[in-house]
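Computed from the coordinates by the stated procedures, all read-outs in this text should not be read as laboratory data. These numbers come from a predicted model, not from an experiment. Cβ atoms are built from the backbone, for glycine too; each structure is taken alone.
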Structure I
Amino acid sequence: MNPLKSIPGTIISGIVLAIIIMFLLRGESGGNPLEWTVWFHVVVGIVWIGLLYYFNFVQVPGMAGAKADGTAAGISKHIAPRALLWFRWAALLTWLSGAAALGKMGIFTAAFTFDGGTFSTANSVIGMGAWLGTIMLFNVWVLIWPNQKKVLGLVEASDEAKAKAGFVALMASRTNTLLSIPMLLGMTAYAHGLPI
């Protein structure tokens, strides 16, 4: 039985390996329960942003070629709906786990208020990332997904409505790609400081 022959088997094997490594490398410390939340946040965040980049760098440009070849139906019928399923739920889980981590760290309010408007602390840096992530989550659930359902024919829409929906979804997705770059800076700079 090869666990790599299925997605669940692969994911479970990765979790088991991470737990084994955790026990092997734990040393003398008492552990850090917050790390479970942060680790989960990073894993689902990679799924979310990885799919965001896949859509923008691979699928959208590839669809033009696929339409020209007459092969776009397979992508829009089989690949895009599955990718969008993982995409939208990974977005939600990323936001929720990030909010949970901020809460466990005791900085949820400080982050989202930029330390009361001081804009000069590590909490403000991660707060900027959290706000950008919040905007991105909004775009996924309010702009991208409802419009993609029209484009993919999952809901009834005229050709004109599909074209408009495709443009709205594309612009929201490109906005998320743009926002992901400073958002990731906010996530990493919280612990390491800004580069300048």
Structure II
Amino acid sequence: MSDTPDTCGWARNSEIEHRYHDDEWGKLKLDDRTLFEFVVLESAQAGLSWRTVLNKREGYRQHYLNFYPEKVAQFGEAEIAAMLDDPSVIRNRAKIEASIGNASVFLALVDEFGSFSDYLFSQMGGAVITNRWRSMAEIPAETELSKAIAKDLKKRGMRFFGSTIVYAYLQACGYVNDHIEQCPEYQQSITRAREAGYLKG
């Protein structure tokens, strides 16, 4: 792990957050299964800490059948009841039911745009946003972009996916690079986006 004073401050709160930051956060994700995984996890996080979600990630992976949206969209009361009875996931019926409905919305977007990443880029001008923050205090909780995407997703039927969650999702999945500039992972995220062909300039 990158263990320097320049690493994004939140990543130094625990080992699991630090590893997640170095291995995944802010690195561009394009495949639909992974993007759906983060739809589930980010919406589950609403009102809770991200560390809580990371600690329950394996439970989610098992219950959500490795996050294939076409499988999750078919879940019914039996799957809901199993999750409500298992502390390895966040036992919130509203969030669980929303995740099942969100799978159908996700699949509809894939059908319309070709992939969920293509949908996101259609909202973003086709490129990753690279910010230049010097401190964690500068980073916003939401932006006009996240508000617009959240509004569109809500209109399409997605729940527990408001503007703040959308922005956290864009950060996590690498569509917005919000590592602070001096963080060792800042340039890694730029390189990944450039190699994928989604970096302007």
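Here helix-only ellipticity at 222 nm (-39500 (n - 2.57) for each DSSP H run of 4 or more, over all residues; to 500) was calculated and came to -17000; which of the structures I, II was it taken from?
Value -17000 for helix-only ellipticity at 222 nm (-39500 (n - 2.57) for each DSSP H run of 4 or more, over all residues; to 500) corresponds to II out of I, II.
Starting from the value 4.7: which structure in I, II was distance in nm of label points 7 Å out along Cα→Cβ at positions 24 and 120 calculated from?
Working through the options, I get structure I.
For mean count of other Cβ atoms within 10 Å over residues 40-47, find whichever of I, II sits highest and give me its label.
If we compare mean count of other Cβ atoms within 10 Å over residues 40-47 over I, II, the biggest value is for II.
Taking 19.4 as the value of mean count of other Cβ atoms within 10 Å over residues 48-55 derived from one of the structures shown (I, II), identify that structure.
The read-out comes from structure I.
The value 20 for relative contact order in percent (Cα under 8 Å, 6 or more apart) was derived from one model only; which of I, II is it?
Computed on structure I.
Could you tell me which structure in I, II was used to calculate distance in nm of label points 7 Å out along Cα→Cβ at positions 8 and 184 as 1.6?
Structure II accounts for this read-out.
Between structures I, II, where is mean count of other Cβ atoms within 10 Å over residues 16-23 highest?
II
Work out which structure the value 1.00 belongs to, where FRET efficiency 1/(1 + (r/R0)^6) of positions 88 and 144 (r between Cβ atoms, R0 = 41 Å, to 0.05) was derived from one of I, II.
Traced to structure I.
So if we calculate FRET efficiency 1/(1 + (r/R0)^6) of positions 32 and 56 (r between Cβ atoms, R0 = 35 Å, to 0.05) for every structure here (I, II), which label has the highest result?
II
Suppose Rg and Dmax of the Cα atoms in Å works out to 16.5, 50; of I, II, which structure was it derived from?
Answer for the origin of the read-out: II.
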